[in-house]
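Following this line, the structures themselves.
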Structure P
Amino acid sequence: MKKAMEKLIQTLKQDEGYRDKIYKDTEGNLTCGWGHKLSEGGPVPEAASEAFFKMDIAYVVSSMLRIPREYKSKLNEARARVIACMIFNMGYRRTWSFKKMWAAIYLSDWKLAKAEMFASKWAFQVGDGPGGKDDRVERLAEIMLTGVWPE
């Protein structure tokens with residue numbers, strides 16, 4: 001039985017071919033790996049989620065290295081972590097598109113940087129609104145203002 005299973009695995013891998021990027025199959029289904037169909041509501045093993053998460057963290061770290069020195073030098077550890085959280089959530093390009101926030105960071109105008117975080121589409125996409133139980137933007141913007149990460 002074990003040998004038959006190994007042969008089946010070998011055959012399926014050969015037939016499907018491995019793709020390291022998500023693609024649409026001939027029916028338009030999002031697919032990855034060896035023909036694994038991604039279905040909305042379908043299960044995602046924790047090990048796969050952990051692998052995706054580690055890839056995302058590596059992306060955040062490499063993105064933080066791309067921030068120009070004249071801006072990065074203004075960020076203490078807490079404020080840098082705020083930027084890292086923003087990059088994780090929306091990517092480097094979208095985070096860098098907050099031009100007025102970055103201008104405020106350059107001037108160390110933390111009150112304006114906080115305001116610019118709120119003056120964005122992103123502010124309405126994360127959290128549950130001002131005064132809500134767990135509003136990510138309120139928390140991150142306050143850290144940007146104070147430069148202190150709450151324990």
Structure Q
Amino acid sequence: MEITGQSNLNAAMLDAVARAALGKATCGVSVGGGSSRIHLMNHNLPEQQRASDLLNQFGTLSHTADLTSMKVGEADPVVRCADERIAADSQLAYLLLRDDEVIAQGKLAVIAGQASLTLSALDVGLHDVFLYQLAGHFASGSLRIRVDAP
């Protein structure tokens with residue numbers, strides 16, 4: 001069984017949120033041909049709805065970075081999320097990619113409806129920061145930070 005979205009999403013990001021939202025119910029994701037798909041193990045309606053919500057909420061979580069372009073050695077950028085949808089959450093998950101390769105992942109505490117992540121000692125490259133909810137509609141969002149040589 002597959003649930004299909006309308007656009008090509010980042011496969012690593014989609015896989016991370018699908019596994020958080022669906023656990024063992026998902027057997028993977030695929031991206032290409034103008035759409036993104038979450039592959040489910042069975043035809044369970046609640047899991048289908050959760051997968052559909054996940055695709056519909058992909059890219060809707062608002063967050064910012066104090067730097068989106070920098071040189072190696074400059075101040076560490078801080079990513080902040082204060083989206084109203086995380087007000088009742090206790091944690092957000094994050095995924096950090098450099099040039100489309102996962103280099104870090106983890107969880108952030110949500111305190112008073114806000115979460116922040118300091119990115120230390122970034123190397124040269126394009127860094128995509130992906131935040132996503134671990135409950136609710138599994139809203140997610142990403143932003144890009146470009147790091148150039150000094």
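Since every read-out is calculated from the coordinates, none of them should be taken as a lab result. In this text, all values refer to a predicted model and were calculated from it rather than measured experimentally. Cβ atoms are built from the backbone, for glycine too; each structure is taken alone.
Can you spot which of P, Q the value 1.07 was calculated from, given it is Cα Rg over 2.2 N^0.38 Å? Source structure: Q.
For which of the structures P, Q does the calculation of FRET efficiency 1/(1 + (r/R0)^6) of positions 46 and 110 (r between Cβ atoms, R0 = 35 Å, to 0.05) return 0.90? Matching structure: Q.
Source structure of the calculated read-out (helix-only ellipticity at 222 nm (-39500 (n - 2.57) for each DSSP H run of 4 or more, over all residues; to 500), -5000) within P, Q: Q. When FRET efficiency 1/(1 + (r/R0)^6) of positions 22 and 102 (r between Cβ atoms, R0 = 30 Å, to 0.05) is worked out for each of P, Q, structure Q gives the greatest result. Each of P, Q could give distance in nm of label points 7 Å out along Cα→Cβ at positions 14 and 142, but the derived value 6.1 comes from P. So Rg and Dmax of the Cα atoms in Å, for residues 38-93 alone, computed for just one structure, reads 16.8, 50; which one of P, Q is that? Structure Q accounts for this read-out.
Which structure, out of P, Q, was relative contact order in percent (Cα under 8 Å, 6 or more apart) calculated from, if the result is 15? Structure P accounts for this read-out. Taking mean count of other Cβ atoms within 10 Å over residues 54-61 as the criterion, the highest value among P, Q goes to Q.
Ranked by FRET efficiency 1/(1 + (r/R0)^6) of positions 6 and 126 (r between Cβ atoms, R0 = 41 Å, to 0.05), structures P, Q are topped by Q, which has the highest value.
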